[in-house]
Structure I
Amino acid sequence: MFVDDNEDAEDDQILNTDSLIVTATAENDYSNLEIYVYEQEKNNLYVHHEIILSAYPLCLEWIPIVQGAEEEKGNFLAVGTFMP
């Protein structure tokens, strides 16, 4: 089956109606973050990204606002690990 590049681009987009779930996992010497997308309309949950971490993850904190000269809304994630 041939998949068009436009279809691939659509699959990578996260829509306003999608929900995100981020998990941190660790097995032996391998630690990573997995970002899941839940499409409510299709009742579909899938891994959108997997990010390898260099240290064991201890905690996650969602940061919805960037503070500075002007506060801007955003979606950032802080990851606490054993490493400084």
Structure II
Amino acid sequence: MRARKIDANQNEIVKKLRKHGCSVAVTSALGHGFPDLLVGYNGVNYLIELKDGSKPPSQRNLTPLESEFIGAWRGLVCVCIDFESIIKLCGIN
């Protein structure tokens, strides 16, 4: 089994989220289309599939497994490209 590649922006985003009081579980190694991050803030959990916003849109597409997971999940999964989109989603000031 090979290691799953993480997005270049993931480590920096995780650091920033933790500095803003979020709990963050990095779940990118789980594979099978499971989202990259589980973020907890203000009593709410967010499943976040992280894409690198510095890449062109054609290189930010979901993989078939990611699409399958998101389609089958009975809760909310958000695709975010940067820290700003995550803090907006979570309502962090």
Structure III
Amino acid sequence: MTGVKKYNYPLFNKVAKKLRTEGFTVVNPAEFFEGTGKATREQYMRESIKAVLEVDKVVLLPDWDKSQGALLEVLVAKELGLEIVEYNS
């Protein structure tokens, strides 16, 4: 989300809403810290890694591979044997 306009919150929120309407429980990083975007990168990464440790599946948004944070989350998810899918709108 770093370096992306509005931290890519609009897309995170759109995808979270869609998945929730399909019945999924969603952990949306755009909602961390009340969606303010004002926490430090370290705070966001700590929350993101904690979230990956608690979920069954990780859904990747377009261009995830350009994000250092997402690359780390995927590495953790792979090590945990989690299902990883790329979101296609």
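Rule-based calculations on the coordinates, nothing more; no lab input. Remember, it's a predicted structure, so these values are computed and weren't measured experimentally.
Values as computed for the structure displayed
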| item | result |
| --- | --- |
| Of the structures I, II, III, the one that -2500 was derived from, the read-out being helix-only ellipticity at 222 nm (-39500 (n - 2.57) for each DSSP H run of 4 or more, over all residues; to 500) | I |
| Structure responsible for 4.2, with mean projected area of the Cα convex hull in nm², for residues 26-65 alone calculated and labels I, II, III on offer | I |
